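These are the structures, in structure tokens.
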Structure I
Amino acid sequence: MSPERHAPTTVLPVIVTTAAELGARLDAARAEGRTVGLVPTMGALHRGHAGLIRLAAERCDVTVVSVFVNPLQFGAGEDFEAYPRDLDADADLAGRAGADVVFAPPVEEMYPRPIQTTVHVDGITTVLEGAFRPGHFDGVSTVVAKLFALTGRCRAYFGEKDWQQLAVVRRMAADLSMPVAVIGVPTVREPDGLALSSRNVYLSPAEREVAPLIHLALQAGAQLVADGETDPVSISSVMVSVLATEPAFDLHYAVAVDPHSLVSPPAFHPGDEVRLLVATRLGRARLIDNAGAIVGLPQTPYDRKADTTCAGA
């Protein structure tokens, strides 16, 4: 078969709430030689998710969208109870984007008893978001491992907006030889550059007006990298200076790191890939964003097509 499987439809997807039904459907599809695509989400779907679903639907014969607000990845004082939930709207968007199945299990289906086994990816989970949200990535890797186990051999699509999450999932799938191809898809943005996020709904009109400064800060850092700057501190400083023009930001970090280790080296070298990451609180919303650049390459920002890291899929 060609890589282009089928065009998105407007048919509502089948909503599945149990692991047993999901497994039976997908095992039957694979027995017929059909490929499976998975888009893991916490719901509150938007155009960014729709892009992931469309790509999965184009490249796979059966596309599954999971909708599960995972309690394990919310820390104390975070917005688990307030996190937006609207399964009807999510199913409608998923269907219009080409999904065949929406897997929307209740918490007791995913965690039928107090969980005693978690998945921990060392190193890259202790920096950046891991430092600000202890335990968050253990929750992410545990639920994604469960979703991969329930789905089986598949291609899994993740947005690059959550770059650290993507790095964690890639490392987990590779280290555990999971039969999953983890595919990163470039960030979808509003016309003014703000990355699409479910948490953007928390922004007041005034906050929404200044939020695109995050993207401008990333662009400023990427331009510096493209111009040949090799000092991570200097790159970070220019991003911080852009964000400092707006006092409403409570900046958590603005860094230039190796895209795989997520650590800033003493210096980059010409031709190195650099990942610029920003996290800031803006009113009720905690916003994260990132961009890529290559040292000395006059291309800003550095955007790649969706790429694939395969682990046996």
Structure II
Amino acid sequence: MMNSGENHVLLEVEGLKKYFPVHRGFLQRVAGWVKAVDEVSFEIPRGNTLGLVGESGCGKTTVGRTILKLVEPDAGRIVYNGTDISNFTPQQMRPLRRQLQIVFQDPFGSLNPRMTIGASIQEGLRTRGITNRTDRKAHLESLLEMVGIAPTAADRYPHEFSGGQRQRIGIARALSVNPSLIVCDEPVSALDVSIQAQIINLLQDLQEALKISYLFISHDLNVVGYISDVVAVMYLGQIMECAPVDELFDNPHHPYTLALLSAAPSGDRTGRHLEQKVLSGDVPSPLNPPPGCKFQGRCPLVETACRNERIDLWEPTPGHWVRCWKT
């Protein structure tokens, strides 16, 4: 999907799968597999943002962690900067850790409470080979100023900062190793709305200045629509629709995308022109997904073929991919 073949693509993911075993009984035998990520494909050009959106439990966080090899993939290809890293060992991944970073959802849980923020950030600077203390201090002050934290706060501990400030510190720590790609795993979902806007604007400013690429994971369509160049809508381990942000919001194809957009708060771009579409039923268990289309149990357009036959992503218009026959 979305294979342009051009060398400006920084990350290409093809057919990514990650299944988790479910153990039961006294002997803890494998009773089944949770299909957390099931044949996910996309690409991220240099300096661009792919927004990955979906309900809680759809597998979007697992996608991000698998790309970074924090979780080993079961199948598929992960091509970073022209190199297939799918089967890289931890030792082979070590040099790439500086180029592939993550910003976590919980800014407090991702910081060591026993280390000052300056010490946490300087760990990354040491990894970059900046061993001179004076040079490290200069870089530290520059990073803190870049994310809107006073350099004089370097000797303070995480509990002395607000949630928004801690997320800025987490971003500074990710930037300390000079990465090319940052996985932003719901980085604003734990913050107040006004602070969310500040963090999103900061990420955009940093992207423009440093030419960083983002995989931005969120369940909030408003946030994703604001920061992303391309949006991929995920459901039960699969991408249902993927398109440039304006195309997806103005011309959604998949019934699930339509339902998500219509459910967004009124008064913004995501819901103004769409009639409210309330989905019936519950999300199926990823341990026992239905055959055919995984959305079949909640889809108002379902037909017999949808219940039994495999549905692949196809391209009704250039650059717009959808996993549905009824578009």
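Ranked on percent of Cα pairs over 18 Å apart, for residues 99-202 alone, which label among I, II comes first with the largest value? Top value of percent of Cα pairs over 18 Å apart, for residues 99-202 alone, among I, II, belongs to structure I. Of the structures labelled I, II, which one yields 22.6 when mean count of other Cβ atoms within 10 Å over residues 155-162 is computed from its coordinates? The structure behind it is I.
If volume of the Cα convex hull per residue in Å³ is computed to be 158, which of I, II is the source? Walk me through the numbers before you get to the answer.
Values: I: 136; II: 158.
Label of the originating structure: II.
Which structure, out of I, II, was FRET efficiency 1/(1 + (r/R0)^6) of positions 27 and 171 (r between Cβ atoms, R0 = 35 Å, to 0.05) calculated from, if the result is 0.80? If you can, show how the numbers build up before the last one.
Values: I: 0.80; II: 0.15.
The value was obtained from structure I.
Bear in mind these aren't lab numbers, they're just calculated from the coordinates by the rules spelled out. For clarity, every value in this text was computed on a predicted model and none was experimentally measured. Cβ atoms are built from the backbone, for glycine too; each structure is taken alone.
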